[in-house]
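Peer 1: Quick heads-up: structures coming right below.
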Structure 1
Amino acid sequence: MRESNSRTGLPLSATFVRQVNRPGVYGDGRGGYGLTLRVRRMTNGRLSKVWVQRLRINGRATNLGLGSFPVVGLATARERALDNRRKIEQGIDPRITENPTPTLADALEAVIEGRSASWKSGGRSAEIWRNSVRNHADNLIHRPVDQIDTADVLRVIGPLWTDRHDTAKKVRQRLSLAFRWAMAAGHRGDDPAGEALLAALPRNGVPRRHIAALPPDEVPAALAAIDNSGAYPTTKLAMRMLALTATRSGEVRGMCWNEIEGDVWTIPGERTKVGREFRVPLSPEALAALAEARPYSDGTPDSLVFPSARGRRITPDALSKLCHDLDLGMTPHGLRSSFRDWCAESAVSRELAESCLAHVVKNTVEAAYRRSDLLEQRRQVMDAWGRYIT
């Protein structure tokens, strides 16, 4: 949701708080001690109006939930905001003295903090987790974690369960982790997003939707359509490189010239999904695509191989939009699926095919004993794939 405030610098009024129906964040003026009214449209169409105070506690910016309107009116919210500010001036943490039980938001942050060490540096995992819960459970997020029951969670998850099943599963799992953290910390004795909730939800018969992909023998025609389109040259070349290397969109869009040595492209760990450096053997067709891209570079070693028309990294949507506009029946990521199907049809071993896709080996014994990245074996596979699709 885009935050907006049409009353910048002005204090709120009781009439405005009661009547406002436009989603946004509305501050209580410059003397409001960080008090804001957050208005959101929930999935059931109703408005949620929640009081939140932005403060710095121990030098760290923190949001404190002060209750929901109309249960908590403007006057009460102002009293609570002022009281919190006074406590901070006295060196007292208002979260501990005012409410020793953490909110659902606090519990979620604790889970995110505990998992962040294993997430890719600079990634958006934490932001995605927060937004998914806030967008669908905004009426719960600022409530004490021990004052939420299964019926509350059911009202959040129930409307999503059939129509947006994948989203519902992710939100439920993240809520469950927050509640289980609260259980471990002694703040509640059960998980209202756990087994009892699942028993109350209908059985979902919606078939799993796979990423749109083409059969391998249709990929050459799709690439020809892309080459003949009016897209910017580096966008077309990026799509071709994506197909030839069976890598991920972000890896190709961020590809720099200093990552290429001879016929090997080394993707830095910070740009791979598994967080480890990955070497990609470049087929003759991939090297030809690099040669075509060279004139669009500024010539520096760390410059992008496939810059946009403005010289920046191609956006994530640009490649998807190209596939959609040409009605190709696939997504950029679907090219990996096409490659995997071709491997199966071409008798490429499972281990080698998964290695080409940089997939992590699930079998821990197999993973422990495998030391080679099978570069030379993968080179033969990628050369054959390059010939097939061009």
Structure 2
Amino acid sequence: MNEISFTHDYGGKSLLVRRAGIEDAHKIQELYYIVYRGSYPLSVVNNIEELSHALSSDDYIWMVMEADKQIIGSVVHDVDHQQRIGKSFGSVVLPEFRGNNITHVTMQHVQDVVLGKEKLCDLIYATTRTESAAPQKLTEKLGYKKLGIFPNAHKVINYETHCLTAVFAEHTCSVRKKPPLILPELKDLYEITRAEVGLERARIEDCVSDTPSEPCIPFEIVAAPNYVKQVFMRGLAGKTITMHFYPFHTPNLLLTSKDMQVQMFLYHSAEGNHCCIIGGYFGGYKLQTVLESVCVAATHIGIRYLELLMPAYDPSQLAEVLNARFLPSAYFPALQLITEDSEAALGKKGERLDYFVFSRSFEVLDFKNIKLEGIYKKYLKYYFRMWCNHYIEGAFEE
């Protein structure tokens, strides 16, 4: 990819916006420390080795804003070249330089290159904080679509709700596998995104699980990142791992049954104390049982939030996820690209698949101080209604 650099005029002064290099690592860490007062949750910033790797990798477009040779701002784009997905994160500007459109100009420039000029990606997504409405307004101005929320997901100082948003290249939604096939309980969530993005109506199919519940699987926990990654890669090569799509995440935690017939791979963020379920071997157990067992094991080691991606085409699997009390809070159109290495049953090569985002939080839900713009409030109301249905109303049934 060609180097990106340009100048931006603000207040009669000139700002240099350029791609960062390894030599900028310590100044970047200092910038985030000043703004977040040492509470920034991502290890790619906090860990100097990870940061140095990112700054030298073609998978990252790490932009910094420089005034008088001082780095005063940063925004990062991570690129999954195989899946043609970009992720924008880490937007930060020193307080005294805010209000000059700096972040917007930088993100717009990278967006024009990644989705337009060089066509590296079909979409870019971002998560935005909700302590103020500014990040939501910024992404909306850049053409991002509102796709949902992550309730109490990330711990910066307290546990925070984040918003999910994405901007799509013109052709992206036309190559989606459609229509999705979803449960009646998920229709209202889909309809919010459908109106936002301009999707077709989904097919609705009810699915009621009448099989008896199974006892939870006692898991042993392996927290050895390099070993876990190697075991995971062997499983992928042997095509024994199911449900293994989770962009930008590599498992670093393994939950295994004593007979090793069930193995679940997770990405655990120690800084944010949340987990993403990447996939695993089910060993003949129901998905519901495996997920419930993962939740028990996770609480034993202090994990407070679990996240799961599920394709929007199998009502029976979606029902098992709901039965395990994972709640939907976002709908992501065209997230996965079907490639040669993808499971053929999911779709045809070149198609993109829609996904639901499910989560299970073990924190007390607190939405009092969040500031949500537009239809994000609809996503929150939907999530809270589902939470009441699955966690409260059963107590009042006769």
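Computed from the coordinates by the stated procedures, all read-outs in this text should not be read as laboratory data. Predicted, not measured: the structure shown is a model, and the values here were computed from it. Cβ atoms are built from the backbone, for glycine too; each structure is taken alone.
Peer 1: One of 1, 2 was used to compute distance in nm of label points 7 Å out along Cα→Cβ at positions 148 and 276, and the result was 1.3. Which label is that? Mind dumping the intermediate values first?
Peer 2: Details: 1: 3.6; 2: 1.3.
Computing distance in nm of label points 7 Å out along Cα→Cβ at positions 148 and 276 on every structure in 1, 2 gives 1.3 only for 2.
Peer 1: From 1, 2, which structure was distance in nm of label points 7 Å out along Cα→Cβ at positions 68 and 340 = 4.0 calculated on?
Peer 2: Working: 1: 4.0; 2: 5.5.
It must be structure 1, since only it matches.
Peer 1: Given that FRET efficiency 1/(1 + (r/R0)^6) of positions 36 and 108 (r between Cβ atoms, R0 = 25 Å, to 0.05), derived from a single structure, equals 0.55, which label among 1, 2 identifies that structure?
Peer 2: Values: 1: 0.80; 2: 0.55.
Only structure 2 yields this read-out.
Peer 1: Work out which structure the value -13500 belongs to, where helix-only ellipticity at 222 nm (-39500 (n - 2.57) for each DSSP H run of 4 or more, over all residues; to 500) was derived from one of 1, 2. Could you put the intermediate results ahead of the total?
Peer 2: On the way: 1: -13500; 2: -8000.
Label of the originating structure: 1.
Peer 1: Identify the structure, out of 1, 2, from whose coordinates P(r) over Cα pairs in 10 Å bins from 0, in percent was calculated to give 4, 18, 22, 20, 18, 13, 4, 0.
Peer 2: Details: 1: 4, 18, 22, 20, 18, 13, 4, 0; 2: 4, 22, 33, 27, 11, 3, 0, 0.
This value belongs to structure 1.
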